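All of the numbers you see were taken from the coordinates with simple rules; none came from a lab. These figures come from a predicted structure and were not determined experimentally. Cβ atoms are built from the backbone, for glycine too; each structure is taken alone.
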Structure P
Amino acid sequence: MPPQLTLYPFVQGYLLKRTKRAYLVGHPKKIEGIVSLTRLERIPRRRWATAQVRDITIPLEAGYSVSPEMPLDLVLEQMMRLEARHLPVIDQGSLIGVICQENLVWFVRHHTG
């Protein structure tokens with residue numbers, strides 16, 4: 001998703017037409033971060049025409065990502081601390097996926113003793 005896209009087209013073209021609740025922001029060779037419905041809810045509708053996706057993007061750096069080796073309990077703690085339901089998974093500087101809080105909770109409930 002282009003970071004310069006304003007929020008109104010983001011809502012109309014992505015959130016209302018698809019079932020995904022989080023999207024990668026940037027360009028194919030340079031992912032800047034992730035944007036989600038949770039972040040959008042913090043912006044008043046009156047600003048959707050001028051605010052850009054980059055304004056509500058969670059950046060990949062500064063602790064807003066997890067590694068594939070990170071224990072699941074720490075991933076969940078980080079999500080709670082950051083108030084993020086989705087976090088990018090980064091391995092050696094490359095994006096390899098996105099982890100969702102709902103899926104993580106489901107997995108822990110069904111796969112732990």
Structure Q
Amino acid sequence: MAEGKIAGQGGVVMSETKWTKGPWGIASFSKADKEISITDGFDGFCWVDYDDVDHEEMEANAHLIAASPDLYEALVKMLVRFVPVGQSDKAVEELAQAALRKARGEA
């Protein structure tokens with residue numbers, strides 16, 4: 001197997017991730033500064049300014065960003081579980097693979 005790859009059950013191969021390890025959470029919302037901070041539990045590592053978006057929409061975006069590592073892991077586990085036994089729809093499988101590649105910066 002190529003370096004930098006991890007194998008799942010049944011030969012499903014995924015690239016190793018390079019982003020800040022999860023879990024991620026929302027450290028703070030600042031309506032006054034129009035800023036949201038995402039944290040890995042220790043330090044804030046992502047700050048998002050939102051001048052042209054209302055606070056409610058940006059808060060929803062922050063929750064989606066914070067859930068990203070969990071969503072990635074769940075999608076990988078689903079592919080590892082269902083692809084090898086032929087229980088996946090090929091179009092859905094390709095959408096999932098494309099989303100994972102995009103998350104890794106490979107798309």
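Observations on the model:
- In this comparison of P, Q, the computed figure -7000 for helix-only ellipticity at 222 nm (-39500 (n - 2.57) for each DSSP H run of 4 or more, over all residues; to 500) is attributed to P.
- Distance in nm of label points 7 Å out along Cα→Cβ at positions 65 and 81 - structure with the largest value, from P, Q: Q
- Read-out log10 I(q)/I(0) by the Debye sum over Cα atoms at q = 0.13, 0.16, 0.17 Å⁻¹, computed value -0.60, -0.80, -0.86, structure in P, Q: Q
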